[in-house]
Structure formats: structure tokens, C-alpha cells
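*Asks:* Presented below are the structures under discussion, each in the form of C-alpha cells.
Just so it is clear, none of the values below were taken in a lab; they were calculated from the coordinates. Just so it is clear, the structure is predicted and the values come from calculations on it, not from any experiment. Cβ atoms are built from the backbone, for glycine too; each structure is taken alone.
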Structure 1
Amino acid sequence: MVLVLRRLMIEKGKLSLGQESLPFLVTGTFGKGRTGAVTTDFAPHWVGGLVDWGEERVTAQTPGGRKIEVGNYYVSFVQNILFYFLGRL
């Protein structure tokens, strides 16, 4: 499976999408295992606006880290990726 993104372009005040499809999430299987790659860091400062995906806000904190607020759909997305690779989906 491949999930792709396209660049959001702003030219002369008009929005458009770039023509090139860029891989965001790629998954596959090898033998009895699962493999995959996500082409971004999950940290808010790298993932950009995707971190705000969702209608509700969720507070998250890693051990030793600062509290952050993210969108509830973003939390579900990250959880589902982790569960997939851990074999829980």
C-alpha cells in the first residue's frame, strides 16, 4: 500500500496542487512480517499541519517531553500505524 501526498502550491494568490505524487506511507510484507516507511517525523515541528488533523484536540506527552496538543484524527492515524506494525490490526 502506498499513501501519497501532493505539494500545495500558492502562486499569485491562487492555490493549486503540484503534479508530482510524493510517497508518505508505504507498507508491505516480507515473509511473515510487515514492513513499512513513513516519510516524516511524527513530531509536530516536522509533520506540519497534519498534526492538527481532527475536530477535537488531544493533549499528548512523551516521558520527559513537553505536553503538546494535536488533532484526534492525527492521534488515531499514528496509533493505527503503530498497531499495524505491532500486528494488532
Structure 2
Amino acid sequence: MGLKLYRDETVLRLFDLASRREVVRTEDLSDVLQQTLARVHQAEEQARLTAEQARLAAEQAQREADARRRAEAEIERLRAELQRLRGDV
């Protein structure tokens, strides 16, 4: 593969032998991993918040639908009462 792994005290370094350049070192990998984990946690939190917002919106919609049904039922009851009263007069 043309790569050589060196140990420099506590850091591992991977070199490309053809270009004689450092490709990666374990410190960099740790930083990348931490950044990736932070993005994953942020995405998970955003997904949780989005799900919570959707749940609250669904509950609100259900409450509004229930209130609308109660109002419609009350209108119908009042119409029936009005018809009854008109019939009695």
C-alpha cells in the first residue's frame, strides 16, 4: 500500500512512503471522532425535539378537533331546542 506506521511517544503516525508526507496521526483521528460524535449527539437531540414538537402539535390538533365537535354538537342542540320552542308557540 505504500504506507508506513510510526510510533512517536504516544502518537501513531501514518506516512505515505511515495510522497514522504504524514497522512494521519492518532491525535487527528481522536479530534475527528469527537467532532463526529458531537454532530451525532446534536442530530439526535434535534430529532428528539422535532418528535416532541410533532407530538405537541398532534395533541393541540386533537384538542381543537374535540372543541370543534363539542361546539357543533352544542349548535345542533340549540337548533333542536329552538325548533322545539317554535313548535310550542
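*Asks:* Assuming 0.70 is FRET efficiency 1/(1 + (r/R0)^6) of positions 20 and 36 (r between Cβ atoms, R0 = 25 Å, to 0.05) as calculated from a single structure, say which of 1, 2 it is. Spell out each step's value before the answer.
*Replies:* Details: 1: 0.70; 2: 0.30.
Considering all the candidates, the number was obtained from 1.
*Asks:* A further question on this structure: Comparing distance in nm of label points 7 Å out along Cα→Cβ at positions 28 and 44 across structures 1, 2, which is largest? Walk me through the numbers before you get to the answer.
*Replies:* On the way: 1: 3.5; 2: 2.8.
Result for distance in nm of label points 7 Å out along Cα→Cβ at positions 28 and 44 over 1, 2: largest is 1.
*Asks:* Still on this structure, please answer the following. Which one of 1, 2 has distance in nm of label points 7 Å out along Cα→Cβ at positions 12 and 76, as calculated from the coordinates, equal to 4.0? If you can, show how the numbers build up before the last one.
*Replies:* Working: 1: 4.0; 2: 7.3.
Of the structures listed, the value fits 1.
*Asks:* Right, another one. Can you spot which of 1, 2 the value 34.2, 106 was calculated from, given it is Rg and Dmax of the Cα atoms in Å? Walk me through the intermediate numbers first.
*Replies:* Details: 1: 15.6, 51; 2: 34.2, 106.
Source structure for this number: 2.
*Asks:* With helix-only ellipticity at 222 nm (-39500 (n - 2.57) for each DSSP H run of 4 or more, over all residues; to 500) coming out at -6000, pick the structure among 1, 2 it was computed from.
*Replies:* 1
*Asks:* One of 1, 2 was used to compute relative contact order in percent (Cα under 8 Å, 6 or more apart), and the result was 12. Which label is that?
*Replies:* Numbers: 1: 17; 2: 12.
Computed on structure 2.
*Asks:* Next question. If you work out distance in nm of label points 7 Å out along Cα→Cβ at positions 4 and 68 for 1, 2, which one comes out largest?
*Replies:* Checked 1, 2; max of distance in nm of label points 7 Å out along Cα→Cβ at positions 4 and 68 sits with 2.
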